[in-house]
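Asker: Pasting the structures here.
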Structure I
Amino acid sequence: MARSDTAHSTDPARLRQEYARLLGDDEQVHAAYRLSRDTVLFTDLRLILVSAVGVTGKKWEYHSIPYRGVSHFCVTATSAFAADAELHIWTTSAAGSIEYTFSEGADVYEVQALLARFVSR
């Protein structure tokens, strides 16, 4: 599930309110990123991928990936402190990876640290 849009960091508290119906009791949003038509939420329990479907975007998909379903992940960057980086996440249920490009202002290394923290549980 490759995404060609660039992810931008957004306020997790605002998205917690916007997507409150998707969250479990006491589930906390630790980081949130917006793409032009998609949103990625990193909670303490799972990844939530919200995607517009089709050209018109009248339908929405809500993917929930428990961290135990993440088999591995990778950050690809041009240098150790690059502004642009790509995040690849492989799950136990999908053949390919989920890919997002992070632009300047979105800290992909923070995302990597969150994944390392939650996947290792």
Structure II
Amino acid sequence: MGGEAGIRRLTGRFYELMDTLPEAAECRAIHPESLAGSEQKLFEYLSYWFGGPPLFVERHGAPMMRQRHFRAPIGPLERDGWLICFRRAFDETVEDPGLRDVVMPRVEALAMHMQNKA
């Protein structure tokens, strides 16, 4: 993934896309006005998720991602907007194309798990 710098590139690009892509408007709408806190938390989570330091756990406790996101209405439009941003950011920032086949199925499963409305 490129270590800390690679994950920072990924999360930074992800939130740039979320803030600008029309396809991500519904997902963007359930986030706070400033995306800085969300970007930091995603960086911390992905650092942990990809086997790096457990920053998220140290700062926020057990991930329990579905429970943490349950307050936000996440339906198919929000989920798909999130995935569009993640896929594009991943493709633009991760140099090893072989990682896509390993990482994206897990990311897609996580996104499906986050959906909490029809």
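Throughout, read-outs are computed from the coordinates displayed, never taken from laboratory work. Keep in mind that this is a model prediction, so the values were computed, not measured. Cβ atoms are built from the backbone, for glycine too; each structure is taken alone.
Asker: Of the structures labelled I, II, one was used to calculate helix-only ellipticity at 222 nm (-39500 (n - 2.57) for each DSSP H run of 4 or more, over all residues; to 500), giving -22000. Name it.
Answerer: II
Asker: Which structure, out of I, II, was distance in nm of label points 7 Å out along Cα→Cβ at positions 57 and 97 calculated from, if the result is 2.7? Mind showing how you got there, number by number?
Answerer: Values: I: 2.7; II: 3.5.
Of the structures listed, the value fits I.
Asker: If relative contact order in percent (Cα under 8 Å, 6 or more apart) is computed to be 24, which of I, II is the source?
Answerer: Values: I: 24; II: 35.
The value was obtained from structure I.
Asker: Still on this model: Say we calculate mean count of other Cβ atoms within 10 Å over residues 9-16 for every structure; which of I, II gives the highest result? Spell out each step's value before the answer.
Answerer: Working: I: 15.4; II: 20.1.
Structure II comes out on top.
Asker: Among the shown structures I, II, from which was the value 10.4, 30 of Rg and Dmax of the Cα atoms in Å, for residues 33-72 alone calculated?
Answerer: Values: I: 11.4, 33; II: 10.4, 30.
For Rg and Dmax of the Cα atoms in Å, for residues 33-72 alone, the value 10.4, 30 is produced by structure II.
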